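Nothing in this text is a laboratory measurement; each read-out follows from the coordinates by a stated rule. Given the structure is predicted, the values throughout are model-derived calculations rather than measurements. Cβ atoms are built from the backbone, for glycine too; each structure is taken alone.
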Structure P
Amino acid sequence: MKLRAVIILILLICLLPGRVVRALEVPESEALLTVPAASDNQETAPSGFEQGIAAYRQGDFRAALSDWQELAEQGYGPALHNLGVLYEYGRGTNPDYTRAARYYERAATFEIPQALNNLARLYAGGLGVAKNEKRAVRLLSQASDLGFPEARFNLGIAYLKGRGIRKDAKQAVRLFEAAAEAGYGPAQYNLAGMYHRGQGVHRDLVQALKWYEMAAASGDPLAHYGAAMIGLSKGALPMPANLVIRHLRLAADAGVADAQNQLGIVYARGRLVTADQGTAMMWFLIAASIGNPQAERNRDLLARRLAGDVLTKARRRALAFRPTALTSARE
């Protein structure tokens with residue numbers, strides 16, 4: 001029975017990277033306009049706008065709301081957009097998607113790409129407006145034509161998933177690539193996944209690794225996992241063992257359950273590292289604790305053949321584990 005368990009463990013397949021697709025998103029930290037829009041005729045922002053920015057950065061959202069409200073009443077586009085942000089995220093006021101959508105709608109008339117992108121997200125999710133994926137695509141196309149990387153990424157998601165437009169993986173790749181080349185991390189990760197899977201483009205592990213590593217430099221733990229899987233998969237590119245393990249460990253330390261499970265497999269097999277069943281069990285326990293089914297099976301298989309003291313130590317180490325947030329290497 002023990003031999004059978006060992007054979008099953010050794011034959012466990014290496015998981016593919018996590019889902020390539022990410023939801024439409026605009027990170028809160030990047031949503032606020034801090035300078036006049038490119039289409040705005042004023043060379044400098046009004047003083048009230050800058051006062052609002054200062055108040056926002058100090059956490060005084062009500063003061064920012066007041067400063068921008070006055071400018072919004074005068075029809076100042078960036079202030080209209082920023083009021084949309086405050087109402088969407090409930091900063092200085094209660095969250096109100098309907099009012100956020102109204103402010104984004106008015107700001108969008110100034111061809112402010114952030115406003116177009118944010119409004120598209122509300123239409124895509126039916127937040128404060130009737131859900132309308134076709135309208136979302138039109139808004140994203142407009143923001144994409146203005147060169148906004150996040151809009152190109154989100155439009156790529158729409159093409160990839162067929163949301164509001166006919167599915168077109170090749171067009172998704174083109175949009176991800178445009179956003180990735182502008183330095184947008186989520187697009188870099190998705191583009192890497194497209195090359196890795198051969199979706200919408202010929203499979204190319206060299207390109208996949210390039211974009212995974214660029215996304216990883218932005219602090220994306222899933223990109224570290226993807227890069228590691230390039231080195232571990234069948235027909236893999238030659239990668240130094242320490243680099244593969246480094247990528248895998250960074251993803252595992254950041255809380256990526258698939259990476260934690262894969263690191264357990266690596267230690268159980270003694271592949272690229274010295275075999276260590278206690279460390280393997282620790283990683284299986286950590287991944288299983290957050291619901292990874294592969295890790296749950298691996299934990300149970302390995303537990304049958306571990307000495308009691310080794311298992312006890314692995315459990316203590318797993319309980320002491322705390323995920324570590326990654327930082328951007330570009331900062």
Structure Q
Amino acid sequence: MPFIKASESPPVKILPTGIPELDFALGKGGLPVGHLTEIFGRPGSSKSALTYYIIKSAQDRGLSCAYVNVEGTWDPGWAKRISGLKVTELDMSWPNPGNDALVDLQEAVNDYKLVIFDSVGALIGDKEQDLKNAKQAGGQSAMVTQMVKAIQYPAAQNECTVVFINHVRDNFNSMYGGQESPGGWALRHTASVRLEIKPGKPYTKVINSEQIKVGFRVTGKVLKNKYGTPNLTFGYDFWNQAKYGPNNVEGIDVEGNLADVLINYDVLPKEGNTYKHPVLPGGKVVGRPKLLELFQTDKNVREALEEEVRNYSIKLEEQRQKELNDES
């Protein structure tokens with residue numbers, strides 16, 4: 001392949017995640033297309049749910065999507081209900097957790113524009129699948145190393161965005177303990193973006209004289225970002241049932257998350273309880289519930305404000321990079 005000037009390199013395309021505050025933290029407005037992303041965190045931190053919204057975002061843009069379901073925990077009703085993704089337009093495989101999963105992933109990278117791999121932590125070396133055999137030292141790490149080597153180039157050529165879901169486990173080899181994602185170092189080095197998410201503050205409600213958890217705040221950090229500033233944080237609310245969420249939201253409160261970003265960065269000026277912007281009906285909306293309802297019912301208003309947030313985040317990232325260049 002002939003060499004070209006670095007200045008002539010094509011710009012990196014972006015796939016929005018569908019979560020405004022996360023897109024803002026990523027700097028460019030979403031995940032880099034044709035690259036590998038790792039999302040890892042503790043159980044119940046909404047890792048899989050987050051990928052459903054990424055699938056929805058890709059489907060809205062006419063992109064083909066596949067889900068390699070190694071864990072076998074997929075629930076189509078739940079996924080559709082919380083994110084609105086089109087189940088009939090999503091292709092899925094249920095491979096065994098050994099080499100079959102790698103084969104399915106390699107085929108999907110060549111055939112689709114978005115592939116979700118759920119999950120790295122569920123992989124088992126072929127020898128270990130027979131319980132009579134002794135544990136295969138480094139078997140999972142060897143599989144992951146082989147996997148990322150095999151898909152990195154075809155993913156870039158096909159402009160396929162690959163998202164790996166991963167777990168965390170306790171690190172007993174460290175003097176001070178801590179947690180790490182399984183699968184060795186290969187994915188950490190190869191991924192262009194690594195997102196760590198954690199379940200935060202719980203939202204509770206008294207039901208039948210008992211305190212019940214009805215939702216929680218998710219906090220996250222962009223630990224690695226090859227196309228933007230790393231270590232930026234983000235968050236969003238997750239509601240277990242629609243009857244407890246604001247404006248009957250179930251799953252991630254995308255509308256509320258958009259409102260928070262608009263207000264926090266002065267994209268949507270607020271005076272008292274009134275929100276003002278030229279794209280709003282009559283130029284203003286009174287009350288947060290009315291604003292969230294407008295986001296749910298008026299697609300044009302929502303998309304216009306999302307685009308404004310995306311442009312602002314790109315501008316802010318350019319300013320950060322300029323400041324770094326000036327310092328150096």
Value -11500 of helix-only ellipticity at 222 nm (-39500 (n - 2.57) for each DSSP H run of 4 or more, over all residues; to 500) was derived from the coordinates of, among P, Q, structure Q
Quick check for you: by distance in nm of label points 7 Å out along Cα→Cβ at positions 152 and 208, which of P, Q is greatest? Q
Please state which of the structures P, Q yields 13 when relative contact order in percent (Cα under 8 Å, 6 or more apart) is computed from it. P
Which structure, out of P, Q, was Cα Rg over 2.2 N^0.38 Å, for residues 64-111 alone derived from, given a value of 1.20? Q
Say we calculate mean projected area of the Cα convex hull in nm², for residues 200-263 alone for every structure; which of P, Q gives the highest result? Q
If percent of Cα pairs over 33 Å apart is calculated for P, Q, the one returning 40 is structure P
